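Scrolling down, you'll hit the structures one after another.
All of the numbers you see were taken from the coordinates with simple rules; none came from a lab. Keep in mind that this is a model prediction, so the values were computed, not measured. Cβ atoms are built from the backbone, for glycine too; each structure is taken alone.
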Structure I
Amino acid sequence: MELATMVLIKRAGIKNHGKIKLIVVADEEMGGRYGAGYVAGELGEGRARYLINEGGMGTDGVLGNLRALNMCYGEKGPLWLKVISHGPPGHGSVPVPESAPLRLVNALREVLGKSGKYRVLPEHRKALRVSGESLGGIKGFILKLMAFSSFLTSLLPRLSSSSILKAMYSDTASLTILKAGYKENVIPERAEAVLDVRLLPGSEPSAYIENLRAELNKYGSFEIKVLAEYPASLSPLEGPFLDAVERVMEALFPGAVLMPVLATGFTDSRYFRRYGTQAFGIMPPFYTQDQIESIHGLDEKIGEQQLVEGIKTIAALALELTVSET
């Protein structure tokens, strides 16, 4: 869609005084250091004020009967940890209560089974206010009321048990890799697990690791290694970019609702935010639930009309931003 937008603007002979750049990079799935990380560092004075990237998407019928543009204004920081357990080896015919695999599994079950505390950031409140203003009516009023409520932190767990909601409002950890053993009848002396930890803005990785270590040590001695660490990042939910998005939505999709979200995953946007660029995740086609579930699958697709809508949205937004900056 971004490439088609550039071609469309060029072919139409549209003149604007702003600069629109298309950045195409590899390496995003491996952390982006040698792709967006390199490019963002090399742009220098050529860095843009705004960046449109992946990270958010339009939805159709996913949130009730709403058509919503879930624009990503920030993302949690990934912290990938390896937890290692050591214990006495032995023959599989004689169970070893303190074996490395058993201690690791038992400790992780207890530690990861505890619910993380909900934490409401100022950006969360701004997102609720923007969503409420866009939605309007009684439901919009309730969202705006929630944005200013001092009881929001305690209200959230009662309003929904959604795992996505919990991930947006708390630090989380998922067990993604578990390794131990090399033979069916041998109890190994070592076991290891990889945790995919995602931290909210303001959460310190070092503090999280120390808390995790203290919890694990209740079940024995464990070694923790940091595999990767990236800071959380945010862009402001106010100003010319937000105004431009609202104007474009009103012109192209009257009745659709703007719902800013904090992404639980991470994108290349964090590299550009580091240098002051305001980066937002916008995938403008309005996806159905079936299409969302097909992402990265064997039958991933969007409709022709959705593609056209996406190109129109990005083109209109790019032109709105460049015109407003002149």
Structure II
Amino acid sequence: MMDKVEYSEISVEQTSWQASEKSLAAIRRQVFVDEQRVPEDQEQDLLDEQAVHWLAYSPDNSPIATARLVVNGETGKLGRMAVLDSHRRRGAGAALMRKVIRHAVDSGLQQLVLHAQLSVEDFYRRFGFVPRGDAFMEAGIAHIAMTLDLYRYDIHRGSSKSSEAARQPVPVDGPEDYALALKNLAAEADRTIRIYSDQLTPDIYSDKAACNQLYEFAVSHALAEIKVLVKELDAVKSTSVGLVELAQRLPSRVHIQQASDEIAFAGGDFAVQDYMGLVYRQDPQQPQGYYLAYAPQMAKSLVNQFEALWAYARPAPDLRRMSL
């Protein structure tokens, strides 16, 4: 079993100063002005109106944290990271960081820069930021400049993926083979693993080697994401499943939702790694299937089907226990 964790479901939305000034300003005033004694005339500036902003929300939909990004060419300056004191150390800052970094990568930026308060330098280091130069004072608080080169998130692993051998289907005959294929997919994943399953049967989704590899992928970098769709949720509630425990341990990296009855999917379990590799049981009544390390066209088709199902899926709050 995995360690006990304190779980707090946090949602993050991208916004603008014009749309969310009241919430953004209130959080920043409480953190920077009231708590840290930053002069009020230094807390807000003209850059707010041109910046991209993010708000993090607690489970009761209360705004609890902010961040902003000011873009200059291929560089983005991250700033105004503020988390209300009552919600710190519950994942709000990390959730914001992942959204900001994903936005920066998707926007084609090459680098992020920021001025980190020395007290939270280690937080930014965990996301790959590197300190530059000596500490300095800003608004009466010790800071250090830090940078993150975003090329590190373009992490495709070379031509071996598209070799002739990788294009050949490998038979999957039963749960043990399927779990091995899932492990191999996780070992080669770059950005996203999508998993669809009728019931998340433990003989596959509690396989130790597969779950360990999924964990290694999920924590490998800030953009790593695992999306899981389950058709029959009641069957999952009645048993212990390693993949569910992983989602409880890493709720901002591993997302589980219940497939809606409104959209039918005729196939069986499948998993897709990015738009490259896949394992698939076409007949849900049969244990046989196949694994392909490199099948971009087929992978794209499964991704499109998955995302269509995901758009109508429902959250699975019953799987989000506070302790494991």
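If you line up I, II by FRET efficiency 1/(1 + (r/R0)^6) of positions 265 and 313 (r between Cβ atoms, R0 = 25 Å, to 0.05), the top spot, with the largest value, goes to II.
Assign the value -8500, calculated as helix-only ellipticity at 222 nm (-39500 (n - 2.57) for each DSSP H run of 4 or more, over all residues; to 500), to the correct structure from I, II. Label of the originating structure: II. Here relative contact order in percent (Cα under 8 Å, 6 or more apart) was derived from just one of the structures I, II, and that gives 36; the source is I.
Source structure of the calculated read-out (percent of Cα pairs over 35 Å apart, 32) within I, II: I. In this comparison of I, II, the computed figure 0.05 for FRET efficiency 1/(1 + (r/R0)^6) of positions 145 and 289 (r between Cβ atoms, R0 = 30 Å, to 0.05) is attributed to II.
Set I, II, criterion distance in nm of label points 7 Å out along Cα→Cβ at positions 113 and 137: the highest-scoring structure is I.
For which of the structures I, II does the calculation of FRET efficiency 1/(1 + (r/R0)^6) of positions 209 and 305 (r between Cβ atoms, R0 = 30 Å, to 0.05) return 0.65? Mind showing how you got there, number by number?
Working: I: 0.05; II: 0.65.
Label of the source structure: II.
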